[in-house]
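The structures considered in this document are given below.
Values in this text are rule-based calculations from the coordinates and carry no lab data. These figures come from a predicted structure and were not determined experimentally. Cβ atoms are built from the backbone, for glycine too; each structure is taken alone.
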Structure 1
């Protein structure tokens with residue numbers, strides 16, 4: 001069954017009513033912020049503990065060092081600088097996981113770093129070198145079907161395994177890129193439509209694009225967003241629908 005992943009730990013302190021507590025029972029993979037765009041050592045450890053409690057895979061969610069903009073703006077950095085900043089984040093996450101006797105299972109870059117990796121060689125090389133320098137061999141989660149040949153070639157060069165993800169609640173263009181959030185209708189708010197798209201992706205069936213055509217996405221995981229009560233209810237319904 002396809003796995004659900006969610007970005008978590010993106011706060012200064014966990015709340016009992018926050019997504020870390022409310023979403024964790026319904027997901028399979030937790031992308032935990034590493035402090036450079038959000039979160040801190042305390043939230044990282046607390047989110048790891050919750051993930052362990054619910055048998056959820058733990059992923060490091062590194063970003064550009066840009067808390068002011070939540071890691072959403074691109075930065076012009078050298079390959080060496082990107083490698084250093086990513087390694088700093090994921091090695092801390094690995095150490096915190098080790099302290100709780102759980103493995104770090106994968107890496108998912110955040111925000112602008114996630115998107116820049118797809119199209120910029122020095123960003124890919126920096127991220128993949130950092131992951132390759134970890135003691136444990138862990139995969140990197142990237143967007144499915146976008147500039148795929150180049151991304152796969154770079155991953156092979158560094159001995160990196162790729163996991164691909166798709167989105168249950170986002171509209172796609174015909175080239176498999178995501179419709180910009182700045183455009184109306186880019187986010188699927190209707191729960192039934194979200195479930196239908198998720199089921200189609202999970203079963204290797206085509207989905208309808210913004211242009212009115214269809215594409216088929218092959219993914220290991222579906223990203224879901226749990227930053228409000230309505231989203232949490234949708235994730236719960238999605239988990240139930242995909243388990244049938």
Structure 2
């Protein structure tokens with residue numbers, strides 16, 4: 001109504017270092033500053049933007065924490081732009097899992113939901129190089145002389161190779177983050193000779209479907225493999241995810 005007073009909410013004024021961090025972040029993510037490109041030093045950035053050295057330093061610290069800026073050593077050293085990698089996804093998930101004390105069973109459920117989809121995508125998108133990688137890992141896993149840590153590492157490598165054969169960068173990053181939690185090194189006393197044979201056989205069936213580009217068979221066989229794995233590992237796994 002006429003004469004009513006309009007009420008405005010609080011207006012947040014962006015801090016100078018936040019403004020610089022946001023500006024540089026967008027330039028890096030858009031590709032205006034390509035990966036590997038050197039950034040001006042703190043003094044030059046201050047001269048160009050009119051900000052204090054302290055504000056410039058804080059902005060760069062934020063970007064370094066986000067994985068968008070790194071420091072290069074040597075005569076041509078200084079801060080350079082970089083794009084975030086999968087390790088950032090892993091770090092965030094680790095913090096969430098630890099902070100929320102996520103149950104080990106929940107991690108099993110999550111990967112059980114994810115990996116059949118990855119196997120299906122692998123069957124659709126795999127390349128000859130992907131098949132070679134899977135076959136080489138499978139060959140090494142059949143060696144009965146390898147010790148338990150080596151076997152566990154190969155088992156995880158096979159599952160990651162399936163994910164990589166999907167050629168879906170986002171799902172691969174999630175799998176890289178979750179996978180080590182699934183194949184927890186603190187889960188012991190269940191990798192018998194008999195169990196190794198069962199795993200190798202399950203892998204072979206999934207792998208055959210991927211080679212044959214049979215999307216639904218790859219999805220179904222991976223789901224069956226993970227259900228069987230979960231039924232065994234839940235009996236001996238920790239209640240919450242254990243970190244070294």
Structure 3
């Protein structure tokens with residue numbers, strides 16, 4: 001596996017060490033240098049030539065915004081992910097306009113860092129050697145499907161034989177509707193939105209739940225029967 005070299009630019013020693021541990025827990029990533037401000041960071045980028053920089057915004061001597069400007073002005077061939085407590089929209093817009101791969105807010109979890117680095121690996125793998133790309137390929141680079149959803153889609157493709165009377169196209173429609181429903185969806189909602197009978201939607205939902213591709217929670221409202229809500 002190709003190793004992605006990472007430079008950390010962070011003025012807080014404790015956060016810098018947490019960042020180092022998080023990065024090196026992800027397979028294929030290696031921290032090759034660390035520094036505490038943007039001025040030193042620019043020199044380290046030129047010296048070490050990392051593939052990726054994880055950088056704070058609020059730092060002494062030279063902050064992250066100015067450092068990013070210099071990286072772009074000097075056309076240094078490095079990707080940047082900001083890891084920062086800055087949550088005001090003005091700063092966020094400045095950073096995004098300067099072309100970062102991702103923007104992670106403190107406090108953050110290992111899972112958040114892990115997902116970003118895995119997406120970054122996939123982006124680099126797909127873009128290296130590519131010349132012309134289709135819209136679908138570009139969408140997959142810029143808007144990667146979460147790993148959990150990828151596993152679900154892979155598991156769905158592994159189902160070689162469906163129950164009698166089932167249609168794979170309808171099954172995919174049901175699953176796609178559940179995937180886009182952040183709060184989950186009932187059989188009635190699925191039926192209405194994909195254009196099938198409620199009993200049909202329920203059969204497909206029960207099948208997906210038995211295959212462990214979705215989960216179900218029972219919601220008890222006021223008067224009337226409880227409602228099953230289905231989730232990824």
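Here volume of the Cα convex hull per residue in Å³ was calculated and came to 118; which of the structures 1, 2, 3 was it taken from?
Structure 1 accounts for this read-out.
A value of -21500 was computed for helix-only ellipticity at 222 nm (-39500 (n - 2.57) for each DSSP H run of 4 or more, over all residues; to 500); which of 1, 2, 3 is the source structure?
2
For distance in nm of label points 7 Å out along Cα→Cβ at positions 53 and 165, the calculated result is 2.3, so let me know which of 1, 2, 3 that is.
Working: 1: 2.3; 2: 5.6; 3: 6.2.
This value belongs to structure 1.
Using P(r) over Cα pairs in 10 Å bins from 0, in percent, for residues 101-140 alone as the calculated read-out, with 25, 43, 24, 8 as its value, let me know the right label among 1, 2, 3.
On the way: 1: 29, 51, 18, 2; 2: 25, 34, 30, 11, 0; 3: 25, 43, 24, 8.
Value 25, 43, 24, 8 for P(r) over Cα pairs in 10 Å bins from 0, in percent, for residues 101-140 alone corresponds to 3 out of 1, 2, 3.
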